[in-house]
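Participant: Next come the structures, one after another.
Any read-out appearing in this document is the output of simple, stated calculations on the displayed coordinates, not a laboratory observation. Given the structure is predicted, the values throughout are model-derived calculations rather than measurements. Cβ atoms are built from the backbone, for glycine too; each structure is taken alone.
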Structure I
Amino acid sequence: MAETVFAKILRGDIPCHRIYEDESVLAFLDVNPLSPGHTLVIPKEPAETLDQLSDDAAAALGRVLPRIARAVLAATGARAYNVLQNNGATAHQAVFHVHFHIIPKLDDGTGLGIGWKASKLADGAELAKAIAAKL
């Protein structure tokens, strides 16, 4: 895996505003937030994309994401938020280390803006069968 800013943060080479840390996960404030309280949650295990993450590291993230989201909401007064996770450059991933964004959506309109170009599901039965076969 390539050297990333998150690897440097995990090693302590770059400081961060830590929110949560355990043996598997680190959460800290984003230095370029979309809204106050924008938090990054990363595994300590090096993996570029979610599909490359071990089951144990994924479970560790899953255990703490709700707790961190509740704390962000309580601290910011936000009533809504987005959890964003990108995988690969074409999916807008900028730092190639798995990370989740918890982004409060505040009454002043700050937070994540999103466009959603939905289409119709075609060949759903075949696609579902093909995906299930790969599990």
Structure II
Amino acid sequence: MKVVLTKDIRDVGRAHSVIEVADGHALNFLFPRKLAVPASASAVQHAEMRQKQVIDRKELDVKLITARVVALAEGRTTITKKANEQGHLYDGVDAAEIAAATELPEEVIKLEKPIKELGTFEIPVAGVEAFGTISIDIVAE
């Protein structure tokens, strides 16, 4: 039976793709859980339109991330945290905090471990097509 998946299903397929599955699998598993719909002409057309929208959105995201990385590479971002007299932070700076300060998605920031000291750090950034480093200044409050 041909079905159109409504969600990503591991080992089966991606959302909005038309696949062939066993009748029992479709009737007993996919349809009751609303993971797929029968592959009618309108459902296939709708799925193709949604796939195109998803691809266009990913291309736009890549362009925006690339532009943001290039803009950040030229300057520095400052994060203010509480620290003791020796320059050690009470709370480390992790990828989520850097992502919030730089307005980048957290998954493109490649930080091995949280930063726990004051100073200037070069943070690697790697997306689909955008890669480089950004400078982060961590200063005391």
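Participant: Figure out for me which of the structures I, II the number 2.5 belongs to, where distance in nm of label points 7 Å out along Cα→Cβ at positions 21 and 93 was derived from the coordinates.
Facilitator: I
Participant: Looking at FRET efficiency 1/(1 + (r/R0)^6) of positions 45 and 77 (r between Cβ atoms, R0 = 35 Å, to 0.05), point out which structure of I, II has the largest value.
Facilitator: Going through I, II one by one, FRET efficiency 1/(1 + (r/R0)^6) of positions 45 and 77 (r between Cβ atoms, R0 = 35 Å, to 0.05) peaks for structure I.
Participant: I, II: which one has distance in nm of label points 7 Å out along Cα→Cβ at positions 53 and 117, as calculated, at 2.8?
Facilitator: Derived from the structure labelled I.
Participant: Out of I, II, choose the structure whose coordinates give FRET efficiency 1/(1 + (r/R0)^6) of positions 61 and 109 (r between Cβ atoms, R0 = 35 Å, to 0.05) equal to 0.75 when calculated.
Facilitator: The value was obtained from structure I.
Participant: With semi-axes √(5λ) of the Cα gyration tensor in Å coming out at 46, 18, 10, pick the structure among I, II it was computed from.
Facilitator: Structure II accounts for this read-out.
Participant: Quick check on the output: 23 is relative contact order in percent (Cα under 8 Å, 6 or more apart), derived from one of I, II. Which one produced it?
Facilitator: Checking each candidate, the match is I.
Participant: If you work out FRET efficiency 1/(1 + (r/R0)^6) of positions 13 and 69 (r between Cβ atoms, R0 = 30 Å, to 0.05) for I, II, which one comes out largest?
Facilitator: Checked I, II; max of FRET efficiency 1/(1 + (r/R0)^6) of positions 13 and 69 (r between Cβ atoms, R0 = 30 Å, to 0.05) sits with I.
Participant: Now a separate question. Cα Rg over 2.2 N^0.38 Å, for residues 5-84 alone computed as 1.09: which structure among I, II?
Facilitator: I
Participant: Still on this structure: One of I, II was used to compute percent of Cα pairs over 15 Å apart, for residues 37-100 alone, and the answer was 53. Which one was it?
Facilitator: I
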